[in-house]
Each structure stands twice: as C-alpha cells, then as structure tokens.
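Right after this note come the structures.
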Structure I
Amino acid sequence: MPSGKESARALALLALERVEKDHAYLDKLKDHLLASSGLNQKERNLFMELSYGVIRHRRMLDFYLEQFLDRKIQQTDLRTRNILRLGAYQILMLDRIPSPAAVNESVKLSAHYAKPLVNAVLRRLSANKNALNSPERIPDFIKRLGIKYSHPDWMVESAIKLLGEKEAEELLSTNNQRPLVALRVNTSRISSEELLARFAKEGISAEAGRFCPVAVSLKEHKPVWELPGYNEGWFAVQDEASQLVVLMLDPKPGEEILDACSAPGTKSLFIFQLMKTTGRLVSADINGSRLNLINKEARRLGLDGVEILCHDLTKPIDSGKKEARLFDKILLDAPCSGLGTIRKHPEIKWHRKPEDISQLACMQIQLLQSLAGYLKPGGVMVYSTCTWTKEENEDVVRSLLERGGFELEDPSEFLPDSAKCLVKDRVFRTLPNRHLIDGFSAFRLRKR
C-alpha cells in the first residue's frame with residue numbers, strides 16, 4: 001500500500017503527463033484528479049506544490065538535469081522525464097524533503113527499464129547541487145532569462161519588446177509566483193466591509209483590493225467553498241483586473257448589454273449585478289458546456305435572469321432571433337494568448353507557440369468587426385484581453401478604428417480614483433509585476 005506522499009507524487013506525475021501530452025490545464029485537471037484521490041489535506045498540498053512547481057520551473061529543471069544526462073531530456077520518454085523533473089524539483093527547491101527520499105520515491109515511480117537512469121541522474125544531481133553550472137553563465141541574454149525563469153525564448157523577447165530588459169525580467173520572475181485569490185463582493189447581498197469583518201471574525205486573513213471597491217484579496221490559500229458566505233452567495237472568484245474591465249463598460253440598470261465570448265460567465269454576472277438584474281443581458285459564447293455553468297453560479301449569487309446564447313460570434317446571428325437586436329453596450333473579452341495569467345496557468349508557457357499570436361489576432365479582428373454591427377449608434381464596446389502583446393491589443397483595435405465609425409475613449413472617468421493610474425494614452429493595462437493582479441489590456445470604443 002503506497003504512503004500518502006507516494007500517492008501525492010503519483011498523482012502529480014499523472015497531472016504532469018496530461019499537461020504535457022494532452023495540453024490539459026492544471027487548474028481544471030487538479031479538481032478532477034483530487035476529487036477521487038482520497039488524499040488528505042497534507043497530501044493534497046504536496047500534490048499542488050509538486051505539480052505547479054514543476055510546470056512553473058520546467059525549463060530550469062531540464063537545464064540542471066541535462067548536466068547529468070547523456071541526451072536531451074526530450075529524448076527520454078514522457079513518464080521518465082517527468083519523474084526526473086519531480087525528483088529534481090524536490091532536491092533543488094524543497095528543503096523540507098530530504099534528497100535521499102526524493103530519489104527513492106522517484107525510482108519507485110519509474111518503469112523497470114528506467115529505474116537505473118532515474119536513480120543515477122538524481123543521485124548525481126543531489127551530490128552536486130551546490131556545484132551546478134548556473135544559467136547566469138549563459139552569454140546569450142534571451143536564453144539566460146528563458147532558462148533562469150523558465151519561459152520560452154520567444155516569450156522573453158516579447159516581454160523585452162514591451163517593457164525593456166529590466167522590467168521584463170521582473171515580469172518573468174513574478175510569473176513564477178503563486179497569486180493570491182481575488183474575490184468580487186456580491187453587493188446585492190453584503191458589503192465589502194461586512195464581508196471583511198466576517199472573514200476577520202472567522203480568523204481568515206483578507207484585505208480590500210487595491211484598485212476595485214468590490215474586490216477582496218485572500219492572504220491565505222484556502223478552498224473558496226470552505227469560506228463563510230460561499231453558499232449564501234456573498235462573493236464570486238474574479239481577479240481584480242477582470243473586475244475593472246467590467247467597470248470600464250459602466251453597465252446601468254435597464255440597458256441592453258451583450259457579453260461576448262463570456263463563458264464561464266464571471267464577467268456576465270458582475271455586469272448583471274451592476275445592472276441590478278434589470279434590463280437585458282445576453283451572455284454569448286461558442287462553448288455550450290461552459291455557458292451552462294452560468295446558470296448554476298447565478299443561482300448561488302441570486303442573479304438569475306441572464307439570457308444564454310450559444311453561437312460562433314465571428315458569424316452573423318440569425319436576424320430572426322431576438323439576440324440579433326442592437327445593444328447599448330457590448331463587452332468583448334476576446335480569446336487570447338493568456339500571457340497575463342501565467343501565474344495562475346503556468347502551462348501557458350509550454351502550450352503557446354509564437355505563431356498562435358497572429359492566428360489569435362485574426363480571430364479577434366473578426367470578432368470585433370462582427371460585433372460592431374450589433375451596437376446601437378452612440379453605444380459603447382469594451383474590447384479586452386488577458387494578455388499584453390501589441391498584436392492582440394493595439395493592432396486589433398486599430399483595425400476597427402481605421403474602418404471608421406468608432407472612436408477610442410478615455411476609460412479613466414469610469415474607473416475608481418484608485419485605478420485611474422492604470423490608464424495611459426487611453427489604454428487600460430495591468431501587469432502582474434507592477435500591480436500584483438492579472439495582466440489585462442482593455443479599450444473603450446464608442447460608435448458614432
């Protein structure tokens with residue numbers, strides 16, 4: 001019978017294999033794996049540490065492992081290379097786990113043919129961990145940062161292009177930090193002050209958000225469904241940057257609003273909260289199964305009444321449908337590379353390829369131009385992404401402005417005073433290293 005730690009390691013190995021082979025996302029995969037695992041809380045914590053830690057630091061771990069391999073690590077099989085990464089992470093980055101235990105448990109996970117290799121490589125790594133070749137010795141600056149902070153070279157280059165060398169390095173480092181959980185207070189049921197007071201009474205460490213008046217930041221990692229008020233619908237999980245994008249839209253009671261590419265509906269329900277559940281809100285997405293999550297969350301929050309539309313929004317909506325009517329406001333939080341959310345989704349570093357950016361930009365332009373036709377004259381569209389690439393943001397918006405009929409507005413007047421500093425040249429932008437929230441870009445466009 002395996003011990004708890006062995007079970008946690010085996011589950012982490014399974015997660016790493018799925019992330020690499022199937023391009024799975026760990027935040028969804030972990031819930032599925034843990035639900036049937038039987039692991040206690042201590043074992044679950046080890047699983048989380050190992051799986052997220054290896055994915056965050058994968059390139060650096062490979063760099064150190066290859067100092068003791070006679071081949072590139074990608075030339076080993078999927079299971080063996082992820083066992084090596086698990087062992088290396090424990091040896092190099094987890095002081096609380098003795099190196100001999102890390103080696104032995106890694107060997108136990110290995111296939112019979114791989115046991116000698118895993119044993120030899122990890123023992124040599126452990127014996128020489130204070131005398132390893134450092135990434136700092138790599139003369140190529142891009143490659144040095146890429147290995148040191150475990151990002152692909154093209155992503156390093158993109159960050160430097162946006163921020164310059166010094167701040168790009170800060171961003172890469174921040175991307176490897178575990179973010180705090182941000183909540184949005186459901187003010188239809190409780191105030192921010194009351195929620196914080198209730199948390200304090202229960203011994204839960206939390207504080208008001210820095211930029212958004214209905215944001216609360218948890219200062220400890222705890223399952224949200226265990227927090228007081230979860231079942232009562234006092235709050236929803238939503239990053240503060242995402243909340244500010246909704247404030248830029250400035251939803252009002254009685255308006256007709258379309259939330260495009262909305263699944264799983266987090267922004268939709270904040271919009272409906274600000275509309276005081278009056279007027280008409282259509283939440284649209286191409287993914288029907290993810291759209292269906294909105295109704296369950298709406299019931300928990302007491303925000304029923306959102307209309308659901310499953311549709312490919314790059315294509316026209318049937319003119320006979322009521323959803324084809326014109327809207328006062330549209331939020332397009334477009335599918336994007338997600339580079340601003342790497343702290344939460346570190347596998348993005350390994351899933352994304354440089355050619356994805358131009359392909360995504362083409363789809364974003366299609367969406368923006370298609371949805372422009374469903375906006376009333378004088379209406380407002382907010383275009384946003386959770387990434388910082390110019391190709392997916394400024395260039396996409398420019399494509400609409402050059403066609404005429406729209407103007408770019410200054411979104412500052414729709415943001416709280418604490419968030420006006422996030423706007424420069426009429427562009428809203430947040431970055432994890434500067435603001436300790438997700439990296440978002442957003443634009444407020446008015447139709448003439």
Structure II
Amino acid sequence: MSDAYFSLVVWTNDTDMDQFKDMLESIDQQDYREFELYILDNNPSNELEVTIKEFFPDIVDKVHYRRLKKKNGGAYSYNIGIHFAEGSHLVFLGQHDRLSGNTLSSFNEKIQTMESDAYIIYSDHDELVGLDRMNPHFKSDFNKELFLQTNYIGDFLCISKGLVKQIGEFNEKAKYSYIYEYILRAAFKKFEIAHVPSLLYHKRTSTKGMNREERKEAEYSAKEHLALALSYLRNNGVICDGRVDQSFKKWHIDYDDTNFRRFGKDYMFLREENVRLFTRNNVKKMYGYLCQPDVAVVGVRFLGKGFTYDNAGYIIGEDGTEYPAFHGQRIFKDTYEGLGSMPRDVAMVDGGCCLIDAKVYRMLHGFDKNLSGRDAMLDFCLRAKARGYRTVVVPRVIARYKEKNNESTQESHERLMEKHGDYIQKGDGFYNKNLPIGVENYILPGTETEEVIKEETQGDLKEAE
C-alpha cells in the first residue's frame with residue numbers, strides 16, 4: 001500500500017490562542033510531512049488565519065483556512081472538512097490538544113498493514129494540564145461490549161476516505177456524540193476499527209470540577225451517547241434499555257431476559273461443583289448478554305480471598321499463559337479505568353461458571369477433549385472468535401471457588417500452542433501491551449494499587465509456605 005496523505009481537520013470555536021498555537025506547534029513537529037491542514041473557524045474574528053500563516057510560511061499551500069458562516073456544531077464543521085479534504089485519510093483533532101511527534105508516521109505504519117481501504121484507526125492518549133502530561137489511557141483493541149457502555153476510544157480518530165465513501169459523513173443531528181455514532185455505524189456494519197497502542201495524542205483537560213452548566217452538558221452528552229447505543233442495538237434485533245451512570249462518563253445497558261427459561265435448550269450453563277454464586281438470578285442476567293447475535297460465551301467475576309478479585313476474565317500472554325485479570329485487587333476500590341466492574345469483551349472467561357450459546361457449541365463440536373484446565377476454555381473461545389463470535393465477562397454476577405484447581409497439563413498446553421500459537425503470539429488484543437502482564441496486571445507502576453497487590457500476593461505466598 002502506498003504511503004498515506006493525511007488531511008488534518010480542526011474545528012475552532014471559543015479558541016484559547018496560546019493553546020491553539022501549542023496545537024499548531026505539535027503539527028509542525030511531525031516527523032511525517034505528507035499532510036495538509038484544514039482549520040474550520042467559528043470564532044468571531046480572523047485572528048486564527050493570521051496566526052496560521054505565520055506558523056507555516058513554508059507550506060502555505062497545504063494549510064487551508066475556512067471561515068464558517070453557520071454555527072451548526074462539530075459534525076457540520078467536520079463534514080465541511082471532509083468535503084474539501086484532498087487526503088487519503090482524515091485525522092480529526094481538538095483545537096487545544098497536541099500530537100506526539102510520531103503520530104502521523106505511526107498511523108502511516110499501521111495503514112501499511114490494513115487489508116481493506118475502509119477503516120478507522122485510534123490510539124492511546126493521555127491528558128494535558130498546562131505543561132504536564134498525566135493520566136495515560138492505555139486502551140484495548142476494539143472492544144464492542146465496552147464501547148457500547150462508554151466511549152473509551154475518545155474523539156481523536158484517523159478515518160480512511162474509503163470508509164467515508166461507504167458509510168457517509170458525520171450525523172449532524174448529534175450535538176456531542178457524532179464521533180461515537182460514526183464508530184458505532186462502522187462497527188455494526190462490520191468495518192475494521194484498528195488500534196495503535198501508543199500515546200500519540202495529548203488531550204487538553206482541567207483538574208477543576210465541573211460547574212452546574214458543565215454538569216448539565218455532560219449529562220446531556222451521556223444521555224445522547226446512551227440513546228445511540230440503544231438505537232443501534234435495537235435496530236439489530238437486540239431488545240434492551242439503559243440508564244446513565246452518575247459520573248456521566250459511562251452508561252449501563254440492560255439486555256432483555258424475558259425469553260429466559262430454566263433448562264432452556266438455547267444455552268448451556270456450566271458450573272463446577274466447588275463454585276458458589278453470591279448473586280441472584282445469575283443465569284438470567286447472563287442470558288441477557290447471550291441474546292446478542294454475536295455473543296457465544298458469557299462469564300462472571302470471581303472473588304479471591306477476602307474482598308479481592310480472583311479474576312474478571314483472563315489475559316493471554318504471548319506464550320499462551322492465562323493470567324487472571326485484576327487478580328488481588330480490592331473489590332471496593334476503583335480498578336484501572338473502572339474496567340473491573342464493567343461488562344467487556346475478553347479473550348476468555350473462567351470456565352468454572354459460564355453460559356454458552358448451544359448453537360455455537362454444536363457448531364464448534366464442543367470442547368477439545370485433548371485439552372485440560374483453562375486451555376480447554378481458551379481453545380473454545382478462540383475458535384468462537386474465529387467464527388465472528390465474542391466472549392463477554394459480566395462482573396455483576398459474582399462467584400467464588402471453594403477450592404480452585406483448573407490448571408492445565410504441559411501436554412495440554414503444547415497442543416493448545418500447536419493449534420493457536422500463531423494467533424496467541426501476536427498478543428492479547430483486549431489487553432494493552434503498555435500495561436504490565438502477569439498475575440499483577442491492569443496497574444500503572446508506582447501507584448497505590450500496585451502496592452496493595454504486592455501485599456496481597458506476598459500474603460498468599462506466606463500462606464502457601
């Protein structure tokens with residue numbers, strides 16, 4: 001594939017000139033120079049036009065300024081940019097944010113690996129407060145279940161012109177959620193949404209709390225996001241409802257479970273004898289998620305000793321080792337990005353308690369009898385994924401082992417790697433490679449959570465001795 005030519009699109013409104021210049025400086029520092037810049041201005045004066053020409057005297061023919069007569073919002077402005085952009089790829093960024101010096105070169109490198117010409121690419125980002133960078137957001141590859149309940153991807157995207165030709169422009173009816181809606185549209189039409197696991201974007205933010213007006217806008221935005229998620233699910237035959245979380249950063253989807261029947265033939269409920277469930281209507285809750293047409297396996301959250309996680313799904317190492325997600329972290333404390341308590345797609349769940357779609361089970365001819373322990377469940381989840389199905393963990397269903405013994409044999413693990421080694425060695429796409437992998441996971445080095453996990457782990461080792 002030939003190198004990309006990027007059209008950087010920036011909508012300006014109520015602009016802080018110092019922060020805007022900071023954004024322009026980050027564009028000028030790109031190590032990849034095949035780009036053009038479109039500024040779509042909703043400010044009352046033309047001060048930005050003068051600043052832009054001063055910043056880019058050598059590439060003035062690649063820098064375009066358009067004064068917008070109508071104040072119709074971000075989606076309208078971005079659509080103007082799409083109409084005039086000449087690049088093969090569109091990159092949308094905030095007027096006060098910064099790019100890393102290698103942002104465009106990293107996107108171009110990713111583009112060379114894409115098999116089609118219609119896709120979205122996103123990256124990790126951190127927050128910019130004054131001159132300080134903080135709060136890195138290390139994201140997973142596209143996680144549909146998680147995305148349906150929070151916009152973890154954010155508003156910084158690279159969109160191929162090929163995708164625009166196939167699914168159109170931004171929805172101008174959306175006031176705040178037009179980028180979220182665009183990603184949903186691409187996802188439900190099964191276009192590729194790719195991820196670059198690197199901090200390529202620095203989003204300007206503030207440490208100040210929200211005032212009343214800002215909270216009102218945040219609530220409206222969350223409700224708009226929720227309405228779009230529900231709309232796309234319902235249009236695809238999934239009966240559901242939802243509610244906005246009080247943080248206004250996420251929303252909860254409640255899947256309809258009225259068709260659930262005890263001992264129904266459309267599902268298989270697996271629970272080992274030494275597993276105890278602590279919540280009510282467990283199978284019914286899991287069944288709601290299984291009613292989505294692309295979900296094959298639904299798992300639960302397991303507690304460990306005391307009030308800690310044993311696992312909320314598993315992370316797969318490049319050697320095929322299955323690591324319990326959030327192991328040792330305390331259940332009453334926030335996990336990284338709040339993921340421990342959120343339904344999300346995972347590589348595999350704990351086979352000690354799970355629900356499996358009976359049709360998928362028959363299609364895959366059940367578990368591989370030559371595999372033991374966790375290897376058998378991982379193999380099943382990987383084969384389901386290869387057929388286009390997802391594995392989802394639902395943390396609000398809680399279980400605990402009386403005695404845990406689901407280790408795999410060496411022979412089993414060797415067979416697993418023979419079957420799936422090429423795929424496994426690429427890494428677990430649902431876990432960001434910038435986070436530590438192992439029994440201690442989903443932590444940032446040097447944080448309080450890391451110290452707590454070390455204490456818990458040392459305690460477990462002493463008991464074992």
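Coordinate-derived values only; no laboratory data. These figures come from a predicted structure and were not determined experimentally. Cβ atoms are built from the backbone, for glycine too; each structure is taken alone.
Going by mean count of other Cβ atoms within 10 Å over residues 9-16, which of structures I, II comes out largest?
Numbers: I: 22.8; II: 18.6.
Once mean count of other Cβ atoms within 10 Å over residues 9-16 is tallied for I, II, the winner is I.
Here distance in nm of label points 7 Å out along Cα→Cβ at positions 57 and 89 has been calculated and equals 0.9, so which of I, II was it run on?
I
Which one of I, II has distance in nm of label points 7 Å out along Cα→Cβ at positions 81 and 273, as calculated from the coordinates, equal to 6.2?
Source structure for this number: II.
Out of I, II, choose the structure whose coordinates give helix-only ellipticity at 222 nm (-39500 (n - 2.57) for each DSSP H run of 4 or more, over all residues; to 500) equal to -13000 when calculated.
I
To which of I, II does the computed value 3.0 (distance in nm of label points 7 Å out along Cα→Cβ at positions 241 and 361) belong?
Structure of origin is II.
Output the label of whichever structure in I, II has the greatest value of Kirkwood radius over Cα pairs in Å, for residues 121-352 alone. Could the numbers behind the result be given before it?
On the way: I: 20.5; II: 19.8.
Largest calculated value belongs to I.
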